[in-house]
Every structure is written in C-alpha cells, then in structure tokens.
1. For which of the structures P, Q does the calculation of distance in nm of label points 7 Å out along Cα→Cβ at positions 138 and 170 return 2.6?
2. Of the structures P, Q, report the one carrying the highest value of distance in nm of label points 7 Å out along Cα→Cβ at positions 106 and 194.
3. I have 24 for relative contact order in percent (Cα under 8 Å, 6 or more apart), calculated from one of the structures P, Q. Which structure is it?
4. Figure out for me which of the structures P, Q the number 0.90 belongs to, where FRET efficiency 1/(1 + (r/R0)^6) of positions 34 and 186 (r between Cβ atoms, R0 = 25 Å, to 0.05) was derived from the coordinates.
5. Given a value of -26500 for helix-only ellipticity at 222 nm (-39500 (n - 2.57) for each DSSP H run of 4 or more, over all residues; to 500), calculated from one of P, Q, which structure does it belong to?
6. Upon calculation of distance in nm of label points 7 Å out along Cα→Cβ at positions 26 and 50 from the atomic coordinates, which of the structures P, Q produces 0.9?
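Every number here is computed from the coordinates shown, using simple stated rules; none is lab data. All values derive from a computational prediction rather than experimental measurement. Cβ atoms are built from the backbone, for glycine too; each structure is taken alone.
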Structure P
Amino acid sequence: MVLVLPGALLVGLSLGLLGSGGSILTVPILVYLVGQDEKVAIASSLAIVALISMVGAAQFIQQKLVQWRTVLMFGVPGIVGTYAGAALSAYASGALQMLTFAVVMLVASFFMLKPSSPEPCIKETNIYKVGAEGFVVGIVTGFVGVGGGFLIVPALVLLGGLTMQQAIATSLVIITLKSVAGFVKYLEVIQASNLSIDWGVIGFFTVAGIFGSLIGSHFACRVPQEKLKTGFGAFLVVVALFVLSQSVPQLIT
C-alpha cells in the first residue's frame, strides 16, 4: 500500500489544482499497482473521486464560486448519462473498458496540451449544448469511471460562460453527483459479476486524496496553470500508451 501512496496524493492534487484528472489516475493505479479487477477498480474510482471532489467542492462553496444553475443544467443530464454508462459496462469486458479508458486518456491529454484560449467572447449560456455534453460525459463516466473534469471544465467556460475558477468549482460539484450515481449502479454490476468492493482501499485512497486535494486547492491560484496542464497532459500520454499495451493483447487473444 505504501507504493501507491504517492499516486493517491497525486489524485487529490490534480483535482485540487485543475478540477479534473482524479479518476484518470485512480483507475490505472488500482488495476496495475493494487491489482484489482477492472470493474472493481472503476467502481472504486467513482467512490474515491466522489468523496475527494465533495471535500474539494466544500471550499469553493464557502467562497461562493459554485454556479448552482449550471450544476443543474449539466449535472442532471450527467447523472442520467452516468447511470446509463454504468449499466452498459455490465455487457463489456474489462479489457474493452480499459481500451476505451486509454482512448479517453488520450483525449484528456489533448485538452491538457492544447493552449488555453483567451477568455471567451460569448458569455450567454447555451442550455441545450451544456445539457447534451453533460449527458455524453456522463456516459463516459459510467462506462470507464472517469469523472470527466477535463471535459466539464472547458465546456463550462466555453458553453456556460463561466470563469476558469468558477468552472473548476462547479466541476467538482458535478463530478461528485455523477460519481455517486455511477457508483450506486456499479454496486449492482459488481454483485452480478460475483466480485466485491475493497472498502479499505477506498478509505486509504480517499484520505490520501483528500489531503492532496486540500493542498492542491490552496495552491490553485498560485501555480502557473499552463505549465501544469502541459506537464500533466504529457504524463497522461505515457500512461495511456501503457494501458493500451496491456489491454490490446487481451482483446486479440
């Protein structure tokens, strides 16, 4: 368990600093370092990220940075999509889920490596686009256990007209709600697959992740976001290639 402590801290740091990236790191750590079954790892990731995001969001709520109207517009379709994605996971192999996960990581790295756009000119909220993206991101969340902050934050800035800080704060609330919905459905999937959740692992990651999240939130306004995103994006590419190297052979054999 000592070997995964740095990873657990990094999960929290990424959520606190960027409002995203937590489950992108959690799932590979649980599968390849802890040795969990893919479905158990995805379910555990949803529980861990929900708890860490909830703690991180509490600070932003106190600062009144969370935009609750946007939470409703993005979060409700997201919850529905997450539940549907978790239900679909029952019909997919763990290897296929990890392959999909690797593709999602590459998409995430694209958003991280892409230079930030200037403050958007359009400030009106596009309700339909926000809701549609919330649903799509929700399906991804439920199927591979990714909270989707790397997609939510840009959507809230470009489609919701929020500032980056507001988007990060609002993203954490949305991630919490979606992850809870996905975890509830995954409990059924886990039971049907004759697997079980390791609550000790969830507790360990949650405590370490919350600690990292608190540190990340404290330094969020002091760390150069562009350099942070670039470094994290490059790291995701490396991890995604490793996941592909592990999942593709399982699918073709």
Structure Q
Amino acid sequence: MKAMIFAAGLGTRLLEETSDKPKALVEIGGKTLLQHAIEKLKNEGVSEIVVNVHHFAELVIQFIAENDFRIPVYVSDESNKLLDTGGGLKKAARFFDDNSPVLIYNVDVLSSLNLESLKAKHLKSGALATLVVRKRKTQRYFKFDDEKRLVGWLNKKTGKTKISIPEYFDISVEMAFSGIHIVQPKIFTLMPDKEKFSFTNFYLELANSQLIKGYFDDSELGMDVGKPEQLAEARRLFS
C-alpha cells in the first residue's frame, strides 16, 4: 500500500511554532511530526510515501533528503499554489499507478489506529473511500447512517449542513474526522476538472452515488495536534 502525507498546510493556528518552519517540522518527543507520521506508516506496511509541501517547502524537502526512512519518500511540490486536500491528492496522482488503495494521512495526526485493519475493512466493504472518524467534541461533524455510510455534514457552531442522503440525515450518527482516510484508485477518475478543491465537499458530493463509509475508531490514541492546546497535551504524553 502506498500513502500520501498532507504536510502543505500553513499551520496558522500554531503561529508561535510555525513562524520559521512548517507544521511538519514541529517537534513532539524529540521527533518532528513528519517523522512520527512516516515511521507510523512504514511500521504498518506502507511501501512508498508521497509528501506534499508548500509552507517552508524547502525545509521539508531538505529534511526528507537528509534522513533515511528505509522506504521511498517522494515530494509533491505545491510551492507555487496550495491546492487544498482534494487538489493535493489529484496533483500527486502519478505516484499512485499500481491500482491499489491509497492511504491519506494528515501530518498533524498522532494515532494508534491499526492501519492494516483499516485497509482490510475498507477492501471488504467495497467502499470508494473510508474515512476514519472518532467520537469526540468538535464543531464540524460527518454524519453516518446505521451502516456507517456517509450521509451528510454538520457545523454545530454555524448550523450549516450539507446533506448527501436526505432520508437518513436526521437519524444519523455524528462523528469527528480524524485526518486519516483510504481511497480506491477509481477516485482519480471522479475528481473535478478544477485544480483546487477540498475532500470534504468532494466526498459529500460523491456520497449520493458512491459508497463512502466511516471507520469508527476507538483506539487508545487519536489526536489532531494542529492547535496550541492539543500540541501541549501531546508533548506531555510524549515527554
């Protein structure tokens, strides 16, 4: 299985940390977030990794070049234009030419999820995409029916909704996205013509015609360290 690590974000919520480096090179427990992610993926069977870069791209490229991770790690360069999540994967499509599932992993995620189990469940379900979600408090939620099929999205703060399958929306389960998902290569043929787009909207548009499933993760560790308070908590855990 090949994987893509999204590491191109601006890290604006961590300005004290990211004024002179990208979020990918913020350290926890003596290792950068990028190193944590690469080692996690490598140790769980990923054979090749693509990392997209934008903010302080040259520092990430240098870090990859200077470290031997024992598997190929390539760069998808978005220095000239940040393409959002969907656009980022679309730009990197040439790296994923072996007709196998692609694992997508946000660089600011710390997780103890068993990725081989995720892959097995994804393949067994026949889903186009499987989104790893957890029961945690946030503002934005994906909504799933009793078969864990994606049916919509909700922003609790604004009340805004995006409904993919109306008949199940009001009786669905709300779950928070964990920044990990796995997709079938067919997804590249369904992407919009535009260069820049988000996965959230893309999945919600697909969900009424394609099977998009949720993987309800209850593993011990599942953190997004993109905010100062979350980063501080992670540093306490890894101290």
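1. Working: P: 1.7; Q: 2.6.
Structure of origin is Q.
2. That would be structure P.
3. Label of the originating structure: Q.
4. Structure of origin is P.
5. Details: P: -26500; Q: -7500.
Label of the source structure: P.
6. Values: P: 0.9; Q: 2.6.
The read-out was computed on structure P.
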